[in-house]
Structure 1
Amino acid sequence: MALALAPPPDAAVTTLRHRVPFFETDAMGVVHHSNYVRWLEVARIRWLEEHHRPYPEYVAAGRHFAVIGLEVDYRLPVTFDEEVAVTVWPEWVKAATLRMAYSLRTTRGLVGYAATEHAMVDDEGRPRRIPRDERDALRKLCGAKGERSP
């Protein structure tokens, strides 16, 4: 599936700002690629808190969104002390899965974009359907295109 560069105009969006500390850089002086995955997770958890429900409420109910897919396209290197704006929005929601999309920008422009796919699982890691009322609410946050999940 192609990665989205920007959210639909009617999607619920969260932007997390992150200033790169020295320890996130590698021997070449650029952010090590593994750090992007952490930034995506922090942005995704913030998105849930701002637009749906705090993630600890899912955990208390014995539900989790396990990562089942990850795509990252690195466009430009990011270096120490740069501020990265990680923007996240939901692309689609199905019965037991959802996909979140991300764009990463600095003052130099687009430095990367990404997507993560998640399956709802219980405390034992067994797949579970997203409850219908929550699924419907999450679909509305995708915007008009996402309401017609693939």
Structure 2
Amino acid sequence: MGEGQVAKMNVAGEKIESRNKLLVLEAFDTLFNKRDYAAAEKFWSPDYIQHSAHIAPGREGLFNLVKSLPPTLQYEPGTIVAEGDFVIVHGRFSNFGLPVNWIAADILRIQNGIFVEHWDVIQDEATEDQSKSKAPMFGTSFPKYSSTNRV
């Protein structure tokens, strides 16, 4: 394979990865922030495979979970990376009924512009007092929880 062919493959891969990152950001905003379930259906395959221990199987399991959460739920994306058919987004879920925010790394496998598989890693967001590193888990500042809601 010549250098030109490799360069074309790299450009094509970068375009797909950029599109996939934008797709994830749009989908997460549509589902978690706008709560537009009809619009969100186009992003998740009806045969979506869910690996999260927090979510029931399939697209309906995810949508039903979001429907069960308070309307104050907010999702904020942070770092996002893509490699081939996979996108990983580091984000914060807040105002969803627990006393602390969740910091999540969501891993999505995408085929033909549709989410077909999902894994996640979730942690409670630590305060500055709780953090041994003294570096925020998300963004540039620590959360401020009320004294009655501290973990």
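If mean count of other Cβ atoms within 10 Å over residues 93-100 is computed to be 18.8, which of 1, 2 is the source?
1
Comparing mean count of other Cβ atoms within 10 Å over residues 37-44 across structures 1, 2, which is largest?
1
Between 1, 2, which one scores greatest on Kirkwood radius over Cα pairs in Å?
2
From 1, 2, which structure was relative contact order in percent (Cα under 8 Å, 6 or more apart) = 19 calculated on?
Answer by label: 2.
Comparing structures 1, 2 by distance in nm of label points 7 Å out along Cα→Cβ at positions 45 and 141, which one has the largest value?
2
We did not get these values from a lab; they are worked out from the coordinates using the rules stated. As the structure is a prediction and not an experimental result, all values here were calculated from the model. Cβ atoms are built from the backbone, for glycine too; each structure is taken alone.
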